[in-house]
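Got some structures for you, see below.
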Structure I
Amino acid sequence: MSQLSSKHLLGIKDITLADIKLIFQTADNFKEVLNRPIKKVPSLRDVTVANVFFENSTRTKISFELAEKRLSADVVNFSSASSSVKKGETLIDTVNNILAMKVDMVVMRHPAPGAHQFLSRHINANIINAGDGTHEHPTQALLDAFSLREKMGDLNGKKIVIVGDILHSRVALSNIYCLQKLGARVRVCGPPTLLPKHIESLGVEVSHNLKDSLQWCDAANMLRIQLERQEDKFFPSLREYSLQYGVSLPLLQSLQNEIVLMHPGPINRGVEITSEVADSKQSIILDQVENGVAIRMAVLYLLAART
């Protein structure tokens, strides 16, 4: 298969294993481009991409913008993080105004889960989900799995634990879908208050014991505690959380196996992981950042072919 099965990337749940493999294969090629002296290709020349962010973002937005410019696309940035855009009609009006400027693709982050599906039924442009509420963040899951594959080879049968604030995390859900499609065994670990009810129905193992989970896994993805999404207190204090669910160098060194450490960022150093762990040779956090550009280039390129 040489093209994606969908003209949008709305979520990992909606794409096939063949789609994921094609994105990875294309990202491998773009990674070579990124390591060349001239890091630009004309693949998306004459294609206009609008980055429409209704929520604050630094890393994802920069990564997408860099990917677009590396592909020679024309880029329009629209930020509405401070506005009260909540209703579908207003969302459509905003994006239609951008499309009136002859935009071909829309990369959107929105606080409402399902906003991208809603939009895809009303406009013709390709839509890439850069995060919708606590629902999905597909390109983050793709770059996480791509980084693991680069480090560990085929993920079929590998054991991956996702640790922390699963309840408020769009990264966790997309990672679960992606890793399972690639044949990995997935466990979630965190305080009972930060794990969604019925999470087992997704086919994941559930644990509240960090050390046991680290002994079990081949790789651990340490999620950021999302204080901005928490209206209630889900644990006594950050210090208490860190003592029970933070990874320190002594804890890492006490394990029988050498595991791979990941973090989708931005890191709360000293909470989810200490600085020594973040900067250790077992950490692939900087690889994730680099691979984010290659994965997003691959997604943009493949979706543009479906226009």
Structure II
Amino acid sequence: MHTTKTKQHVPVLAEEVLDVMKPKKGEGYLDLTAGYGGHAKSVLEITSSSAVLVDRDMNAVDELKNMFEQWPNVSIMHEDFFQACKNLRQNGDKFDLILVDLGVSSPHLDKASRGFSLSVDGPLDMRMDESQDLTAEKVVNTYAQEYLEKIIREYGEEPKARLMAKLIIESRPLKNTHELASIAKKVWPGNSRVHPATRLFQAIRIEVNDELKQLEQSLPIMVDLLSPGGRLGIISFHSLEDRIVKRFFKEKTGDRYDSELIELTKKPLSATQNELDFNPRSRSAKIRVVAKINTKKKGQG
């Protein structure tokens, strides 16, 4: 993935977030993947209220502290969003707006040392939180072949997962992202618009960061954290994430007595051509938004 190198990370679907979630002055905001602050800044310029910004990457947390040091009602948490959700619920906190952007930020992709990039060689890392133990290097060099095949097939939706896992085992020890990507090129020779290692890297990254399980476990807590009438927006980047969000929202919405949420987006919103032109990273981004039903009003009806 090629991105334009700028000092500031460009948030995806920024206009859609504001259009559908409709932040209002005085509303409390929770950004569970605040990253480099793009979405948070645009929301807070409208709400001018309290906010909690969360990120598991210490580099992003440092950037957020610098960006919002003059904002007295903004607090910043260095945690993954599942742990943050649990802690905030335990504190009894409620929010009018909750946003989750499940994508890998451009600074991660641009910085070779983080190990996310397909185009620039780097160490086999891929950790969003650099303090954790599990890395891509451990996954590709220590996992059993059967388990490697399983995660490549399930997390990467890779049709040639068995062959890919076999070649990884035979190529050990793998030392860098270039060596890992070259395995995918052997499995998929020839030219393609999409890099042949895209699905493989996605699978390893999801495993390293436990992304899908975190999302599944966090969604019910996010609903608990919403105030009545509050809005929850989830930006996903691949079908595995979007499927989890779509299924959960479907379970919680609908014309039923026990429904907790109302869909504000009947279909997920994608980037406009204008956004695609200046931010190609937004190509696969989708946002789904729901609002929490006021159960007291509902019960009185």
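Each reported figure results from applying straightforward, stated rules to the coordinates on display, with no laboratory input. Worth saying up front: this structure is predicted, and the values here are computed from it rather than measured. Cβ atoms are built from the backbone, for glycine too; each structure is taken alone.
Tell me which of I, II gives -13500 when you compute helix-only ellipticity at 222 nm (-39500 (n - 2.57) for each DSSP H run of 4 or more, over all residues; to 500). Answer by label: II.
With respect to FRET efficiency 1/(1 + (r/R0)^6) of positions 100 and 212 (r between Cβ atoms, R0 = 25 Å, to 0.05), the largest value across structures I, II is given by II.
For mean count of other Cβ atoms within 10 Å over residues 68-75, which structure out of I, II has the highest calculated value?
Numbers: I: 19.9; II: 13.5.
Structure I comes out on top.
To test your reading of the models, identify which of I, II gives 21.0 for mean count of other Cβ atoms within 10 Å over residues 188-195 when calculated.
Numbers: I: 21.0; II: 10.1.
Checking each candidate, the match is I.
Quick check on the output: 24 is percent of Cα pairs over 34 Å apart, derived from one of I, II. Which one produced it?
Values: I: 20; II: 24.
The read-out was computed on structure II.
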